[in-house]
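As structure tokens, here come the structures.
Every number here is computed from the coordinates shown, using simple stated rules; none is lab data. In this text, all values refer to a predicted model and were calculated from it rather than measured experimentally. Cβ atoms are built from the backbone, for glycine too; each structure is taken alone.
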Structure 1
Amino acid sequence: MRRLMIPIEVEPPQGPPHTLRWRDPAGGRARSERVSRVLDDWDYAGRWWEGEVRRHYLLLETDAGHTLEVYREGKAWCLSRLSD
């Protein structure tokens, strides 16, 4: 899996995502993929003693056959890893 750590747009913004959109840092092209299923989800409390914010992670499979690890921190979504 490639580590990306880039912001993404998620629809719907609340609840399980159905569609993900982001700009690929390797070429700048826009990408959009539909989620076919949630493979796993977990919470990460982080190093709370250092002020890290709690994150909710999802491991997703897309219709294109990719596996993505995304997380939500507050209201912002981030694509942390991508396997394609």
Structure 2
Amino acid sequence: MAKKPNDQKMTREEAGRLGGEATAKKHNREFYQEIGKKGGKATSKNHSREFYQNIGQKGGVATSRNHDREFYQEIGRKGGKK
């Protein structure tokens, strides 16, 4: 691991943050869109429709636990504006 100026070891969290910041400085939005697209294609080759249905359902359940009726009303209004 990299060292801090006072010879203390950097935490994994700090190293990850610094690495992410350095990467963000080197690359533009198109780079991230392209690697996201490639990752999505690779994932879709490895998983079935049922996999996506399952994770979508889990995400919906988690979201409903964390948000109230007003949240859904607001996102419905935003979606209706498009």
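Things to note:
- Among 1, 2, which structure scores highest (criterion: FRET efficiency 1/(1 + (r/R0)^6) of positions 13 and 61 (r between Cβ atoms, R0 = 35 Å, to 0.05)): 1
- Label whose coordinates, when distance in nm of label points 7 Å out along Cα→Cβ at positions 53 and 69 is calculated, return 3.1 (choices 1, 2): 2
- Computing helix-only ellipticity at 222 nm (-39500 (n - 2.57) for each DSSP H run of 4 or more, over all residues; to 500) across structures 1, 2 gives 0 for structure 1.
- Given 52, 35, 27 for Cα extents along the principal axes in Å, calculated: source structure among 1, 2: 2
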